[in-house]
1. Consider the structures P, Q: one of them gives 4.5 for distance in nm of label points 7 Å out along Cα→Cβ at positions 304 and 336 as calculated from the coordinates. Say which.
2. Please state which of the structures P, Q yields 132 when volume of the Cα convex hull per residue in Å³, for residues 184-423 alone is computed from it.
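Taken together, the values in this text are just the output of simple stated rules run on the coordinates, not laboratory data. Keep in mind the model is a prediction, meaning the values are calculated, not measured. Cβ atoms are built from the backbone, for glycine too; each structure is taken alone.
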Structure P
């Protein structure tokens with residue numbers, strides 16, 4: 001009886017590693033099949049069968065904005081039809097990294113020897129998956145076949161052999177600075193991907209959604225420095241606040257969503273809330289109550305005409321509950337109060353929640369032409385958009401919110417209070433410089449370097 005021995009065919013990854021072992025070249029070319037090698041079926045979905053470099057950006061969004069719209073769906077002036085899938089373009093710039101030694105990547109993850117990592121061309125493959133899975137719509141009067149690779153399509157790749165983290169970062173930096181034109185937000189998403197907090201291909205994450213994008217300015221306000229664009233340097237700052245970001249409460253979303261032009265400031269403030277809870281300075285019960293109360297009132301305010309909302313809160317004839325917020329003024333209406341050159345934030349006696357609402361739903365000069373916003377709000381009114389340094393204005397507003405919150409925590413949210421009371425407490429507990437904030441025009445002290453450092457230390461140490 002004849003016995004036949006069957007040898008299992010090697011995968012494309014095993015064949016590629018054999019090529020590395022058989023050569024001392026630092027780079028060489030190879031070709032891989034689109035279907036069956038680069039893309040495979042899992043259930044009823046097509047998925048990528050390559051692993052990206054650790055610094056990979058969020059590819060789903062970029063697949064639509066950087067590949068599908070500008071290339072696949074772009075009209076060919078010669079034919080008047082969409083360009084569709086182009087085999088020549090798809091074969092340009094594809095690169096793979098193979099490690100020959102164990103490497104610890106930028107994010108502290110171990111990358112084993114002979115790992116195969118796709119350096120460039122990820123986004124095009126993600127675009128193919130989106131098309132094949134019906135996750136994006138193709139233009140009318142076209143068939144799917146016009147936008148996806150043919151059955152026997154192969155893609156050419158440059159294979160680069162590395163043995164250290166610095167080599168991996170070097171080759172990635174070349175791509176980062178030339179081909180991909182990545183923004184700071186792209187690199188921030190790369191940091192989240194590197195820390196396994198964001199799926200680069202699908203965009204799925206367990207993080208609160210507002211913490212995934214547009215975090216450059218909020219982090220710069222916390223770190224008291226510009227966030228660098230290059231990933232290793234950016235990651236140093238992101239890592240410092242990573243635990244804070246991971247523990248942000250979903251209930252903060254309504255605060256951020258109503259931040260408008262000051263959204264970055266309110267993001268930083270919500271990160272403060274997260275950190276204060278983590279450090280035990282803000283009890284979970286207090287956080288829950290504070291955010292619940294805010295969320296309820298935000299829903300009312302966001303659906304209202306702001307002039308009418310604030311007027312009904314403070315100038316209506318209906319009886320106020322004991323201990324509720326008040327404005328110390330003899331003026332008979334809200335419009336008169338906010339337009340009077342004699343009015344100021346020193347006349348406000350608010351609960352902690354109302355102090356935050358007052359800043360969140362402030363009246364600007366687009367709403368009321370003569371509003372004295374520079375006298376009424378911690379952010380200095382229209383000055384936050386011009387007139388003085390924007391960064392100083394942002395720090396002034398953030399630190400105003402911080403002092404109000406920290407003082408409220410110190411009195412267990414038990415009563416309404418004036419901003420002057422909060423500054424007196426801050427002078428004793430945060431920075432003596434806060435004692436000088438006893439006049440309307442002295443809020444700029446909140447952007448003083450020593451005050452910024454003292455507040456950062458109090459919250460994040």
Structure Q
């Protein structure tokens with residue numbers, strides 16, 4: 001392996017969720033002193049992008065490379081860590097537009113679709129089984145971007161048994177090439193988070209395969225150059241057997257008539273409320289968070305929702321009117337107080353957190369009442385507790401401060417409520433919303 005213009009060497013690439021490392025061993029003939037000086041005087045700096053060939057003599061590209069050299073008089077060892085790779089394609093740069101189709105394998109989608117690996121038959125009194133037809137769906141996300149869902153039954157056999165299992169994937173197709181960076185950092189999380197919301201569990205894809213050509217629909221080409229995207233880090237993929245049909249928030253059968261609109265709306269929501277979706281996903285699908293951290297993430301998510309939603313106005317009065325009254329106030333105070341008064345009053349037009357929360361709860365009154373009950377002081381308690389946890393300025397004996405046990409339940413309810421808000425924003429309502437509320441109400445159990 002080597003850079004685009006540098007020397008080439010043989011190496012061994014190790015890939016796992018915790019490691020993406022290339023080890024290169026280079027023979028040399030140095031004295032002990034020369035070997036020691038080599039490490040100090042001429043540290044090895046690999047190129048950011050390393051191009052090479054894999055064991056099948058197919059191209060492979062490593063991105064974000066950095067090196068930890070080990071040198072001896074007879075052998076130099078380069079331990080090159082990479083952030084990402086694409087196995088099967090040669091791509092000059094992480095940000096180079098090169099990908100027209102991305103195939104994202106997500107096996108739990110087969111459960112969401114309600115499919116079965118085999119269908120029982122009874123013909124002329126003889127029972128048997130047949131393979132179901134493949135599911136092939138496609139939707140227009142936005143201009144130049146198409147999404148599809150594919151699900152089919154696969155067969156595997158050995159001397160002992162024959163197995164049937166459904167596999168499913170989501171494909172994205174673009175009219176113009178997109179970079180590996182955009183596929184990895186934008187579109188793959190976009191897909192994972194959409195199906196996490198709809199299925200009701202944190203969904204993590206199994207694999208991502210990138211194609212240089214469009215593969216589906218008009219003007220498509222046979223499967224040509226492709227590469228598997230590899231990223232270091234992250235958690236294990238979600239298996240289909242981890243998902244229960246009866247525990248899902250939605251099912252495709254109840255959304256099928258409007259699913260194209262839901263997909264298009266998710267594009268708008270994921271962009272408008274990007275920070276909200278990020279904060280919610282961290283809190284909702286990362287159960288290792290401490291209670292206080294989860295609470296702060298969720299409250300901040302609601303602040304983003306209020307600030308970004310066209311349904312609310314974060315200002316007490318119009319911006320121009322507030323600017324005018326600040327200027328009037330500043331001219332009326334002594335010169336030595338002008339800077340302090342201006343800085344203080346400039347920020348005084350923002351609604352307080354409890355006001356913002358009350359407006360959000362009122363907008364979704366039916367759901368917020370079911371989730372939180374009828375505590376008229378809840379918004380004030382959340383504001384007081386957030387400020388205390390952030391600034392440690394409140395009175396720990398105040399009745400407005402949520403106790404630890406209450407904080408756990410409020411965080412759990414905030415999680416459900418934000419989930420409801422996001423589903424409603426993309427056009428999901430009715431039975432799925434009621435199912436979500438019942439599900440998480442039934443799943444909350446206190447150990448005290």
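1. Values: P: 2.0; Q: 4.5.
Attributed to the structure labelled Q.
2. Working: P: 132; Q: 221.
Label of the source structure: P.
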